[in-house]
Structures are given as structure tokens and as C-alpha cells.
Structure P
Amino acid sequence: MTAGAALTPEQRAKLARVGTATLSTCLFRRGFRNTVIQDVHPLAAAAPPLVGEAFTLRFIPAREDLTRLDLYGDPRYAHRRAFDECPPGHVLVIDSRKNARAASGGDLLLMRLQARGGAGAVTDGGFRDSAAIAKLGFPVYHQRPAPAAAPIAHHAVDVNVPVACGDVAVYPGDVVVGDAEAVIVIPAHVAGEVADEAAEMEAYDEFAAAKLREGRPIQGLYPATAESRAEFAAWRARAGLTVA
């Protein structure tokens with residue numbers, strides 16, 4: 001399976017503005033329950049939003065006769081290939097088996113990914129050089145810092161195949177979105193419609209928040225009713241607001 005473009009530029013911009021909580025609701029409405037990658041956190045709270053199609057790397061446990069430091073000089077090794085082959089605009093998603101005993105990568109590899117136009121990275125393990133990575137201005141998520149060298153625990157075996165990351169199935173080309181709260185995975189075939197719906201939902205939430213600040217009770221605003229939606233449409237028209 002190859003990674004393809006699941007998003008238009010307009011949809012990508014919408015996803016950069018909406019929260020993972022809103023996206024989770026949109027996906028739940030479509031029957032998708034297991035979409036939030038568990039136990040990952042942004043390395044830098046001030047990093048830009050994470051949005052892009054998934055390009056994946058899969059680790060298995062290291063084995064002493066096969067996993068050696070000299071592999072890291074081999075351009076054919078899957079770990080090196082992943083950072084060199086992840087297409088611009090894509091998110092490198094690393095299946096580290098939720099194991100942060102050793103690093104999934106470090107600052108130099110992530111600098112390489114950033115320089116090539118990658119959209120960011122997420123691992124359910126850990127990155128080393130985490131303080132340096134946090135200064136890159138690049139959206140990166142992990143479980144916790146992992147200073148130990150990767151071969152102590154990990155052997156890279158596959159690039160751009162279906163993986164598990166934080167208990168979520170991630171297929172190449174799925175859309176990955178991260179904010180200060182979480183990272184969520186959107187199946188590629190619904191990503192465009194979810195982006196549109198989430199932008200509309202957040203516009204309504206802005207209206208509801210404005211009314212709550214005025215002292216309105218939440219009942220009749222959330223969940224939305226036919227009457228509140230009509231009021232929202234009029235409010236948005238008066239304000240000249242759009243969701244594009």
C-alpha cells in the first residue's frame with residue numbers, strides 16, 4: 001500500500017484549526033471508536049498542529065545477533081529509510097510496541113524529516129534528545145523521553161505498512177491530527193467529510209460559548225436543537241462568518 005494524498009489544502013487547513021475532541025465525536029458518529037492514540041504527548045506545547053497523511057515504520061523486539069549499531073550506517077535499513085522516504089506533508093507514525101526503554105529516533109533524524117517537508121512524527125515509544133527536539137518548532141509526540149540507543153530494544157522491519165500505534169490501527173494514508181491534548185487517526189476514506197463536519201461543529205461551539213458567556217443556560221444550546229441551529233445560522237450571517 002502506498003501513501004496517497006487524502007486531503008485537499010482546504011481540508012488540511014480546517015483540520016489544523018479543529019480540536020481532537022471534536023474529531024473524536026465526528027468519528028464516533030460514523031462508528032469509529034478506537035481512534036485516539038493512547039499515552040502520547042507533545043514534546044513542545046508551543047509546536048504547530050500536527051496534520052498529515054500517515055507514513056509508517058514498524059519495530060519488532062531487538063535480537064542480539066541481528067540488531068547492531070552498524071545497521072544505522074546502512075541506507076537500506078528500515079529505520080533510516082523511514083526518515084528518508086516519508087513524503088512531504090506526511091506524518092511519520094512509528095509502531096514501537098508502546099516500549100520506551102529505547103529510542104524510536106533522535107533529534108538528527110527528526111531534523112532530517114523536518115528538512116524534507118514532513119508534517120511531524122508520533123511514536124508510542126520515546127524519542128531521545130527530547131529537549132533538542134522540543135526546540136525544532138516541529139510537531140512531535142511520544143510517550144516519554146527514551147535516552148537509550150534504539151538497538152537496545154528495537155529492530156526496524158517494515159516501512160509504510162499497517163501498524164499499531166498506541167493501540168490504534170494506522171494504515172498508510174490515514175490522516176493523523178494532533179493538538180495539545182491528543183493525537184487522533186482518521187481513516188483516509190472519511191477524512192475529507194470529517195474535516196468539513198468538524199469545522200462546522202467548532203463554528204457552532206463558538207456560537208454556543210458566546211451565548212453561555214452572556215448567561216444563557218446550556219440546555220437548548222448543547223446538544224444543539226433545531227431552534228439553536230436556526231439562531232446559530234442567523235448569528236453567523238450577521239457576523240459574516242464562514243467555516244471555509
Structure Q
Amino acid sequence: MSPDRTGQEARFPALSLRRVARTTSTQDVVLRAARSGAAEGFCCLANEQTAGRGRQGRAWTAPPGSALLASVLLRRSPAVTAGIPFAAGLAVIDALLAGCDVVARLKWPNDVLVDGAKLAGILSEVAPGSASEGRVAVALGIGLNLSVDRFPAGVAGVSLHTLVAHPPGAERLLRAWGDALWGRLDTLEQGGIAAVVGDWRRHATGLGMPVSVQSGAGVMAGVAIDVADDGALLVASGGEVHRVLAGDVHLTQSAG
């Protein structure tokens with residue numbers, strides 16, 4: 001299938017869109033493209049994923065046609081890769097507000113919530129062995145619920161079609177996210193992670209609230225007090241402030 005380079009290029013000049021009806025994961029498609037030398041902006045948009053994944057290998061599933069399922073290839077400085085999920089989350093906030101008048105919040109490190117329920121998730125994966133000319137290849141994926149009628153038991157999810165009368169289609173929302181993403185990435189490249197974390201804090205939910213953090217070191221209960229300028233979550237627990245660089249964070253009381 002040939003990449004799409006239509007009139008939308010004026011809005012998102014780097015986008016080279018590949019639409020697929022069904023795939024295991026859009027991340028897999030983009031990681032393969034990265035190994036083959038594809039340029040930044042290669043993007044896979046799927047109607048259905050059979051083995052979509054979220055953070056830490058979790059499955060991301062949705063009925064066919066019910067979600068925005070896409071991944072885009074970035075080639076960026078290794079120094080800013082930790083900031084890409086923050087820039088991507090902010091771009092989702094931008095796109096939802098501009099295109100749908102929906103106000104969303106960000107939960108560390110990469111969940112997009114509306115009234116405490118998950119609307120979207122982001123996954124950023126560095127392609128192994130991809131460093132070249134001072135850049136690494138990153139597959140940046142997004143899964144956003146567009147018309148999901150029900151969620152599994154125990155999952156606090158929300159779908160865009162319950163928030164707006166006429167939600168945009170997947171491709172339209174993807175391009176809006178892409179437009180915003182490119183600007184956020186420019187800020188990241190020019191000012192480093194701290195340049196996007198500051199704005200991320202202003203859109204955050206969960207800071208100042210009790211949390212449970214599950215990581216390779218076990219489970220820690222505490223209060224999420226801030227996000228450091230390098231992106232680490234700062235959690236007060238046991239009379240100390242702990243830096244969390246990777247893990248799952250669960251809010252232990254209702255978030256707005």
C-alpha cells in the first residue's frame with residue numbers, strides 16, 4: 001500500500017500515511033518501517049488491531065472502527081526521547097480542545113483522562129539499534145476511544161462519542177493531533193524536557209493526591225507531589241521523596 005501524500009500535507013507536511021484495515025499493532029508496522037529506513041512522519045492508521053499493546057506489554061483492544069489506532073515514526077535526539085510522551089500527551093489535549101471543545105487531563109506518564117476516566121493512551125518505543133547521525137527512531141502510538149460502547153469490568157474508560165454530539169473521524173483527529181504534535185516536538189527539541197513538563201503540569205491530574213505506584217521494585221503508596229524537570233514522578237512516601245521513572249500509577253481517590 002502506497003503512502004498517502006495528499007493535500008493535507010500543508011497542515012502536517014511530514015505525514016506519510018499508510019491506512020490498513022487490520023494489523024497486529026500499528027507500533028509493529030512503524031518499528032519495521034524504522035528498520036527499513038523510513039523517514040520521520042511515516043504513520044500507520046489501523047481500523048483494527050489484533051494484538052495492540054499499551055505500556056509494559058498490556059493489551060490495547062477495541063472493536064473494529066471504534067478507536068483512533070495509529071503510530072507515527074519520529075527520528076529525534078536521544079536527549080529528548082524521555083520527553084516525547086509528555087509532548088504527545090499535550091498534543092492530544094490541544095487537538096481535543098481545538099477540534100471537539102473537550103477539556104482533558106493528563107495522568108503520569110501517558111494517560112489522557114476526562115473526569116477521571118481514560119479516553120486515550122500513548123506508547124513511545126525506541127527502535128533497537130536505530131541510532132544514526134545523532135538521532136534515534138521512536139514509534140509513537142496513540143489509542144483513543146471514539147465510539148466504544150462498553151469497557152471491560154474494572155476499567156474506567158470513556159468514549160469521545162459520549163462527550164460530543166458529532167465526534168471527528170479517526171483520520172481527522174489523527175491529523176489534528178499530528179499538527180499539534182509537531183509544534184510540541186519543536187518546543188521539546190529547542191528547550192529540552194523541562195520546556196514541555198512545565199505545561200504538562202498545568203494539565204495534570206493526580207498531583208497532590210494519594211497514589212499507588214507499581215514498578216519493578218514492588219508497590220509503593222504515597223502522595224504524588226510533582227513531576228521533575230526530567231519527567232520523573234516525585235512521590236512522597238515513608239518520610240522520603242522517591243523518583244519514579246517507570247511504573248504504573250493508580251490514583252487512590254477520585255480525580256477530576
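Here is how the numbers come out for the structure above:
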read-out: At a computed -7500 (helix-only ellipticity at 222 nm (-39500 (n - 2.57) for each DSSP H run of 4 or more, over all residues; to 500)), which of P, Q; value: Q
read-out: Highest-scoring label, criterion being relative contact order in percent (Cα under 8 Å, 6 or more apart), among P, Q; value: P
read-out: Comparison of P, Q by distance in nm of label points 7 Å out along Cα→Cβ at positions 44 and 188 - largest value held by; value: P
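Computed from the coordinates by the stated procedures, all read-outs in this text should not be read as laboratory data. Please read all numbers here as calculations on a predicted model, not as lab measurements. Cβ atoms are built from the backbone, for glycine too; each structure is taken alone.
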